[in-house]
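**Q** What follows is a set of structures to go through.
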Structure P
Amino acid sequence: MTMGKSSRIILASAALSMAWLPLTAYAASSGPVLQASAETASIGQTIQYTVQDSQATSSTEYQFWIETPSGQWKMAQSYSANPHFILPHVQAGSYEVVAYALSRQDVEQGDWAKAMATAPDSLYVNATVSVKMMSEQGASGPAEVVTVATSNVSQPVYQLWWKTPSGVWQASGPYQSNPNFSVPLTENGAYQFVAYAKSIDSPATSAQTMASSTQSLMNSNVSIMHTIQKVASTVDATNGDSNPYGLTYDSFAGTSAAPNPYYGDLLVSNFSNAAGAQGAGTTIEAINPQTGSVKTFSSDVQGADALAVSPKGPLWVADFGTMGTNGNVMVLTPGGGVFPNGGSEITGSNLDGPWGQAFVPNPTTPAFFVTNALNGTVDAMYGFAPPNFNTDTHFMEIGSGLAHSGSTASTIEGPQGMVYDPMTHMVYVTDTADNSIRAYEWTGANTPNQGQGQLIYQGGALMKPAGITLDPLNGDLLVVNQGNNNLVEIALNNGHAYVAGQKVLDNTPVNPKTGAGSALFGVDAVTSNGHLFVYYTDDNTNTVNVLE
């Protein structure tokens, strides 16, 4: 005999007599307990069930019912003195088994109301539970949407647990039929997620549920970072240069024989001279982010607006100069010096208002990318080798047609910041002229011109986006706006970019016509022990600050 699942009750019967007992009418703790040889199994296995009954007498008999993967209940073994039941050759899916205990006299009299039921025991055959996670920007802040998927679990219901960065485990609530959960991410740091699934009739105990593997998420969102501190002044002590623009972290440690004295420092370029003439600054500062100590790294640049450190040590500098047309790319030694015989200065017709700078690795042909704000192009520089960067460097235009306007250091708008993403193998370029972020790839010397590139994000929270970097914890793009002094976090999310967070870094209003009050140009981010530190230049205060 069988019974449809929708009634969710079990038949207890002997021979031709039947009575209905609710599935939840389990025995008290002193009553019969059903034990299984396994709670999970593979197809074809045989599972044995045994009733442990402390109240049993010589006249106690047992009956077994089973719900098959098809969702049908059926009596599997009639009342007898045998407390064991064998379930052979199981198939994929979930089973429920319940046993009843009743005296022989009550069985003979059909007094089914006296039967004591065990709690249902669940068996999952070739069953799996997995989670898929996707970040989103919820109404009250960043959130993670977790979707639970199961296979071979009949009428599954779900529960989600997560551990916050502060170490507190939280649960979604009772089991639910909806497999989707939205978890607010209120802390920066590592979250852990575990999903549980069970058949709807199974008890909500650890032995009767299936768990997913633990999934980790490193949450790092600028909107919930609240501390801003000054690291150091960027005004050069030797000549008064000011207006900090380019910013990068010196990641070159050097060698055991020649360690880099600036390893771990922040390198910052001053765009203006002491009189405030834009593009006339000649200095780069080396700032220790822990102590705030400042040293002049170089005095040989010409209106430097972007910096990038080579994995081999040299610092590449985009020099716009005062007019852009007199710009160049300078390559400095790890100690801030110039290479002999003019080897540091790269010039050429491809450089037209150089502004952004980024290193792009490649197994055979590594390159440095540079943006040209005067003509809206992106160029790759490759084939270089010290000390003759001026003669060995080759150019290849890989981007063109980008929005641009203006012609001087104080009026220029166009492609500016650049960052390479090792996860997507793309270079992301900001453009202040049309409030966009675009992506380009580098595959070596045969890389084609990709025109305006792949549009990643435009408008919205972007207001004259300048500097750009990667969040090392989650891979999001971090962009500083010249138009409103905001830091904007853009989550790439498998090609569907969205604004994940924003933070005001300087409260000074920005004049939309003159640009007065615009503070932000350079940005970089590092992590320490799972904590994010976002460093940025502030032109209004001539400082490097840190958001943490």
Structure Q
Amino acid sequence: MLRNLSSKFNHIDFERAGWRILIIILLVMGVFFRWVNIEKKVYWFDETFTSLRVSGYSLKEVEQELKQKAAKGETISIKELHKYQHPSSEKNVTNLVNGLAAEEPQLPPLYFIMLRFWQQWLGDGVTVRRSLSVIISWLAFPCIYWLCQELFGLPLVGWVAMGLIAISPIHLLYAQEVRSYSLWTVTILFASAAMLRAMRRGTKLSWGVYACALALGLYAHALSILVAIGHGLYAIANEGFKFNKVVRNYLLASGAGILLFLPWIMAIITNFSKAAQTTNWSKDDVFSLLLFKSWILNISRAFFDLNDSFTTKNLSLYLVKAILIILVVYSLYYIVVRTEKKTWLFILTLIGVTALFLILPDLILGGKRSSAARYVIPCYLGIQIAVAYMLATKISVKLWRIALVAVISSGVISCAVISQKDVWWTKYSSFNIPDVAKIINQADQPLLISYGLLPLDLSYLLSPKVKFQLADSQNIVTTEGKRVNKFFVNSLGNSFSDVFILAHNHPASDLVEDLLAKQKTYRLKETYTWKYQSDPVFYSSIRLWKLVKGVN
């Protein structure tokens, strides 16, 4: 069937039609959008924890030092806080790996190690940190082209797929983050193409390449295990569930890849309780209808994203989402009926395994794992390849040429809007941080007391005059049903014009009352509240209390 399709395209002059030039323009735009204003984007909470890991310090070490200062009534400056945001000469890669293994074992170390060497080589700064993800994201273009060639053998499909991910808003957003998602994207595509090539050629070298690619994927992101499971199901099903040479070679290669990942598997097992605690947010129970809305929203964000979260009253945006969902569903149907089993089965396993492993626990046990867009990158890639195939093979039909232009336009518009904004839904927990910083920076000599989370994201936007104290659960004792902070007593004096108490997704009203009771020189002037909903199930809440000198 693919040979027939190939001959059908012989009459289409790809060069003359201008499609190759259009895709090249899209690739250039994709590269441009990944760079533009990269230094101005809010350095959000997750990115600051990447930098903490890269520094070599553990979270336990940081909190212990800050607690000791707080207990003595001492404050810390932004410069002192940023000590934990740069590669430390006192720490090395071993400290980095040990910190991850002990505190966040669900995050394999490959990206963090790469970033540490990258910063030591090129210097520090937000632009340098993000540039690694940007450059890695470029590798997705040749990788998806290679994968499409292995699947379809039609160059036009590969070109269209490259164009779609170049101006895909979801790939743009993750390409600009100091996180491992662009690396994971590349390893998914590379390992998938390597497996198909190994199955086709059957050489020891090709299977060895796949084993190494799988290991790289696992060290990039732990959820690569779901991609590996999908590969296994595909290999076995494609061979008719027979234990033949192809299946045997696959099992040997995948076994070798997993064996290379064994050291980190042991780290995950050893510190599994810590991994479960760190990802406990994913078990928050939500209504099934809200989950369904988040799935629809996330699928549409692969092609169109104006930062809405199903809260907008603009009906035209819902219409665009509906059209995109119909396009995706039709593309999946089209690829099943128009391609051979070995082609459509791969696409469906790439999408289906990850989706089912996340969706089923949410529906059965409760949770919102499947609503996290960063977890379903394999699904995005499978969907975009299916859409690319459908649009490429129908390019001779005027209606579908219009559809292709519309899909491209929606991506370009989305990327253009994103490029001019300093925050987007992916930074949901730090979405309102610029507003918080603006209020604090207006004070002459402010002290910021943070409860719950380290204010690392906020520190990038604050003036050097701001001083910090940390108030977390270890500093809190219960007195007559109220939480009292032990270091509030005689810790403030009269040296600050304003005292701000920040609570991020944590209650802190009792702490404010206790401070006012013990510090007679300060009174509560204003309370600020920010709430942001990034999608139907994810939200962030920030409260800020402003205390000024004066008698109540």
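**Q** P(r) over Cα pairs in 20 Å bins from 0, in percent, for residues 84-411 alone was computed and gave 23, 32, 24, 13, 6, 1; which structure, P, Q, did it come from?
**A** The value was obtained from structure P.
**Q** Something else: Just checking, which of P, Q has the largest value of FRET efficiency 1/(1 + (r/R0)^6) of positions 148 and 348 (r between Cβ atoms, R0 = 25 Å, to 0.05)?
**A** Looking at the calculated values, the largest one is Q.
**Q** Which of the displayed structures (P, Q) returns the greatest value of FRET efficiency 1/(1 + (r/R0)^6) of positions 60 and 220 (r between Cβ atoms, R0 = 30 Å, to 0.05) on calculation?
**A** Comparing P, Q, the top value of FRET efficiency 1/(1 + (r/R0)^6) of positions 60 and 220 (r between Cβ atoms, R0 = 30 Å, to 0.05) belongs to Q.
**Q** Continuing with this model, one more query. If relative contact order in percent (Cα under 8 Å, 6 or more apart) computes to 18, which of P, Q did it come from?
**A** Q
**Q** Quick check: -500 is what I get for helix-only ellipticity at 222 nm (-39500 (n - 2.57) for each DSSP H run of 4 or more, over all residues; to 500), calculated from one of P, Q. Which structure matches?
**A** P
**Q** With Rg/Rh (Cα atoms, Kirkwood Rh) coming out at 1.01, pick the structure among P, Q it was computed from.
**A** Computed on structure Q.
Where a number appears in this text, it was derived from the coordinates with a stated rule and is not lab data. From a predicted model like this one, the values you see are computed outputs, not experimental measurements. Cβ atoms are built from the backbone, for glycine too; each structure is taken alone.
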